[in-house]
Structure P
Amino acid sequence: MKDLRYLTDSYEEGIRRIREIDAPLNFIFMADQHNRMNELSANRRDPDNPPPFELAADAIDSMQYILDRCPNISMVICGGDIGDDYDPDVEKVRASHKEVMDAFYRLSVPTHCCIGNHDDGLGVAIDRGHDTREHVILPAELHALCMKYNPTPENYYYIDTDTSECGYRMIFLNTSDKPYYPDENGQYPFGWRLEISNRQALWLEQDALKTDRRILLFAHSPLHNANIFGTEGGPTYIKPYDDLLNGPRVYHAVKQCKNVIAAFFGHVHYDNIVYDEDLLSVTTLCSLVQEWAPGRPKRTIGTPTETAFDVFSIK
């Protein structure tokens with residue numbers, strides 16, 4: 001196995017803080033691995049002597065160091081966008097997805113996964129004019145790949161977890177729950193579209209939110225983009241409107257449910273903490289080594305900054 005001390009040597013202070021907080025609920029959240037996308041760029045930049053690149057599996061394997069020392073961490077949550085959909089070979093796209101999920105499944109705790117807007121491969125395929133029938137990764141295949149700990153046939157679900165102090169419900173939404181109906185040419189037309197279907201919205205309103213437990217909600221894309229830094233529209237990189245179909249409806253339902261204490265997202269590749277009255281929304285820095293907007297931290301391959309993930313401890 002690869003020597004990961006260049007990562008794990010930096011974890012001791014975080015481990016000390018996790019133990020000191022001694023919260024009843026702890027989990028790791030990691031989003032936007034875009035695994036092997038930097039490898040593809042490196043090989044295109046200099047095929048004979050490509051620059052170094054990170055592997056998401058290394059960062060995930062390093063999490064076991066934390067889990068071994070913090071037995072109160074009960075799960076890992078993947079926020080989606082797991083592989084390299086920019087590779088023109090769809091089998092390499094699939095392999096980049098599987099490499100990430102295999103690494104998650106090697107960990108000693110369950111991994112729950114949200115579907116990202118890059119995971120079905122359609123957006124890039126449409127942008128490049130490819131035959132989407134050959135490049136699409138359909139929801140059933142993503143379910144088989146990503147949903148090992150999902151008790152339902154859908155790509156959205158919830159689990160209830162008990163702690164020593166109170167019970168929590170963890171809701172995992174699918175913000176790429178769009179129609180996969182081919183058009184008259186047999187092509188799948190909806191590439192980057194972010195959507196929560198009416199069926200999923202009803203399930204959330206009538207089932208998932210109906211509990212006395214405290215609720216934590218997870219998805220790839222934020223439900224509401226107001227005041228979220230890192231989406232698009234430089235130089236400010238704030239998009240003060242919603243582009244998630246059914247987003248306003250779902251956000252209203254979440255806001256009305258006072259048991260929802262926080263929502264966690266990826267997608268924007270940036271750390272945000274936004275309060276909207278009682279509702280806390282958190283977005284996290286991408287695991288991918290990328291610095292594409294002002295204010296992002298310096299990322300260096302071969303150092304702890306080549307990865308990004310968070311341990312959340314909740315009292």
Structure Q
Amino acid sequence: MACGTLRVRREAQTPTWEELLATLTLDPDALADPLPAPGPDDVIVCGSSRSGTTLLSAMLFQPPRAVCVMEPWDALRLAPAELFASFRAELETGWLRSGHLDVRALREDGAVVTCTESEHHARVAVGDDYVLAVKYPVLWRYLDRLPETKFLVCVRDPRTTIASYRRSPGRLAEGLDYEVPFNERMNRELTHRTADVAMRRIALYDYVYERMLPHLDRPEVLVVRYERWFTEPDALLTDVGTFLGTDLSRPLASIRRPLNPAPEPTADGELERALIRRHCRTAPRLGYDLGGDTSAGCCRA
């Protein structure tokens with residue numbers, strides 16, 4: 001979750017946290033081919049962690065035209081077609097009980113706030129042909145399995161993204177993701193690659209985007225560049241709406257600049273930026289120029 005202005009309330013890592021993780025049993029590699037696709041109005045939001053997927057989720061939450069379910073645990077339990085069908089059935093009841101987007105805060109003051117799935121349920125009315133998005137960063141795993149499904153892929157400058165990894169609690173600071181079957185192969189490969197956590201954070205960024213880059217030119221895939229929210233938000237939202245075939249001109253979310261938009265001017269921060277300049281392989285292909293390090297938002301269109 002990338003936006004620097006987020007007020008985040010996370011599930012506490014208590015014994016019940018381990019019990020929850022034990023229920024997240026889906027391994028995409030174990031799903032048979034061909035993988036049944038979600039419906040034509042279903043879209044997957046993915047990208048690296050801290051790349052703007054949460055902000056995009058809030059911007060997509062515009063019932064009755066569009067609804068985004070943000071990081072539901074069922075995304076790590078159910079195959080895509082079953083997952084989307086379950087949320088459409090849930091929304092038919094007039095309630096959204098899944099996901100981590102605090103709809104009340106979004107409606108009251110445009111705040112992009114996360115909450116636990118058990119903490120907040122919201123009444124949601126949808127139209128006949130609404131767009132349903134499901135956001136979970138690691139759902140990029142389905143890019144090569146669902147060639148007809150629409151994907152919104154979030155990208156963000158590696159300097160700010162990797163710095164956000166480092167400031168995060170838990171495994172992301174170690175360059176790893178939740179220890180669940182969905183992430184097992186990635187975590188294993190990254191752990192074997194290096195024991196240096198600073199290098200592993202860079203490796204995590206590259207690992208994710210190296211696997212997404214071959215798909216970014218597909219007509220079913222739209223790249224959503226985080227920095228555009230702060231330079232041309234209306235144009236970006238128009239692009240997303242055109243891609244999805246719906247009007248997204250009336251978002252509930254307010255775009256607020258990150259509290260720490262640039263890397264910290266510290267020795268550790270400078271070392272990290274030097275490592276990123278030297279070792280991040282995907283930045284140029286994603287349009288980020290790391291040659292001069294005066295701005296962490298510099299990119300090519």
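Please treat every number below as a calculation from the coordinates, not as lab data. In this text the structure is predicted, and so the values were computed from the model without any measurement. Cβ atoms are built from the backbone, for glycine too; each structure is taken alone.
Assign the value -8000, calculated as helix-only ellipticity at 222 nm (-39500 (n - 2.57) for each DSSP H run of 4 or more, over all residues; to 500), to the correct structure from P, Q. Walk me through the numbers before you get to the answer.
On the way: P: -8000; Q: -10000.
Label of the originating structure: P.
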Read-out distance in nm of label points 7 Å out along Cα→Cβ at positions 121 and 289, computed value 5.3, structure in P, Q: Q
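Out of P, Q, which one gives 35 for percent of Cα pairs over 28 Å apart as computed from the coordinates? Mind showing how you got there, number by number?
Working: P: 38; Q: 35.
Derived from the structure labelled Q.
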Please state which of the structures P, Q yields 24 when relative contact order in percent (Cα under 8 Å, 6 or more apart) is computed from it. Q
